[in-house]
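Bear in mind these aren't lab numbers, they're just calculated from the coordinates by the rules spelled out. A quick note: this is a predicted structure, and the numbers were derived from the prediction, not measured. Cβ atoms are built from the backbone, for glycine too; each structure is taken alone.
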Structure P
């Protein structure tokens, strides 16, 4: 079966989440299972020359959909709990919106941020980026967007000022997902690192028709990145962590049968299975303990072996 390749800009990927679908019923309140955060206080900042409106706090799916539109599906996949928003206006009636989203834990907050990191990097929160009037950052279990509604070039300094004020009100720093320590940093292409859990996210980053056999769920952690190996050689690496070794083995077996057994075999041993596609790309799958490692679109089998080996060394 031929592998479908999609290389789509991140903003378009976000729009595609309208097709993901969610199982929760409208108006169903989202349960908060960890220590709560008063996000209404966090969106309430005092910036000279800006008049504050009324803050809103929403913790149910329909409210999120009404406010965020197609982005709601993406937020729900990452474990959305609640959000608060507040609009500020200056004397010229230009507005800035402060949005704070609670995703329940720092892994998910980092994950939602990692989905779109393109832009000017800022020293705000744990990681931050700014582009076209929108500054995004994550800290603790929170993901923050500061949005200039109009005239964003004129308001860039104010957007940064608001972001820094919100950052100072978030006391919990949080941690990056542990899985990030399992992938190589050398040759990584900027802004291609993503962390997620479920199949909907995978197929909006890199479409694989057979990916349902990987058994991704809210119990799996996945990290992916692209690497630069010369002109027009940008293989993509996926590392999937399963709850246990049996789950990893079942996924490895199922995906191998549905995908790799349909391709031209190149190299196979106990450590790695490499195939060549009709487009002359080299793809591979490996398993180590409760981790499954995938490499797509390498230009040689040696690249598959190299990336896989770097991951397995970090797992040992």
Structure Q
């Protein structure tokens, strides 16, 4: 089908509805009522000749056709936004959208200077809208690879073909238990390697195969994708697990966490900037990456 200007409006409504997982949640961003959104989706379905989503009492979900159409819509909208930015940037102006993805729980890390990079970027004359999303490392890699994100920042144990990985800084992790755990009040000498390997532990599933042998835990009975759920499980007093030192320190000071075998059960991981290999970058993206690099002058070298 030939895409007309009115189709683009309908496609953007569809993209917003899918991102918000429903008509009601999309109202604020679109600034229109739910019935208008429903009419737009119905008009798009007629235009495409397929049913895109189920809506009603059962909740919102994409149909099989919708699951196929949605990635194509994302690629089209990303290409159009990139075209608009590149045309404007011919005049040397920073405009358009800058889509950044990050992993969770990094704002308190003293080694993370993303806020400094954003400050530097915003001090430049520009009309760039920054869109930032929190995702898992695998989601970041996928969305940078298919151009839904301009760049991602995180720690990536598994490297993906088609991406460029650039070291930014290092994050140190230690092993912890929560108040109420048998280790919490134990003497250091009683917390042996054998007892640690017997204790129930929580781990992030995407890191498990990449942990150094010296810090692998022997009885992982709970699995998470992000650090916040991992912290909750550790605070329950029933699991031990690794956390970034910057995340654990305030809770140690509150008497809610204890670090275990600090001299041996620690490791560092490298946080990296990822971009799509060979992809043309807008002036806004290039400029922000420069500010990101200058804000992290001492990249990691030896971390995993």
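Work out mean count of other Cβ atoms within 10 Å over residues 97-104 for each of structures P, Q, then name the structure with the largest result.
Details: P: 23.4; Q: 20.4.
That would be structure P.
Could you figure out which one of P, Q the value 21 for relative contact order in percent (Cα under 8 Å, 6 or more apart) was computed from?
The correct label is Q.
I have 0.95 for FRET efficiency 1/(1 + (r/R0)^6) of positions 73 and 105 (r between Cβ atoms, R0 = 35 Å, to 0.05), calculated from one of the structures P, Q. Which structure is it? Could you put the intermediate results ahead of the total?
Numbers: P: 0.95; Q: 0.65.
Structure of origin is P.
Can you tell which of P, Q yields -8000 when helix-only ellipticity at 222 nm (-39500 (n - 2.57) for each DSSP H run of 4 or more, over all residues; to 500) is derived from it? Working shown, then result.
Working: P: -8000; Q: -12500.
Working through the options, I get structure P.
When Rg and Dmax of the Cα atoms in Å, for residues 137-216 alone is computed for each of P, Q, which one produces 17.6, 52?
On the way: P: 17.4, 49; Q: 17.6, 52.
Source structure: Q.
Output the label of whichever structure in P, Q has the greatest value of mean projected area of the Cα convex hull in nm². List each step's numbers first, then the result.
Numbers: P: 16.7; Q: 19.4.
Going through P, Q one by one, mean projected area of the Cα convex hull in nm² peaks for structure Q.
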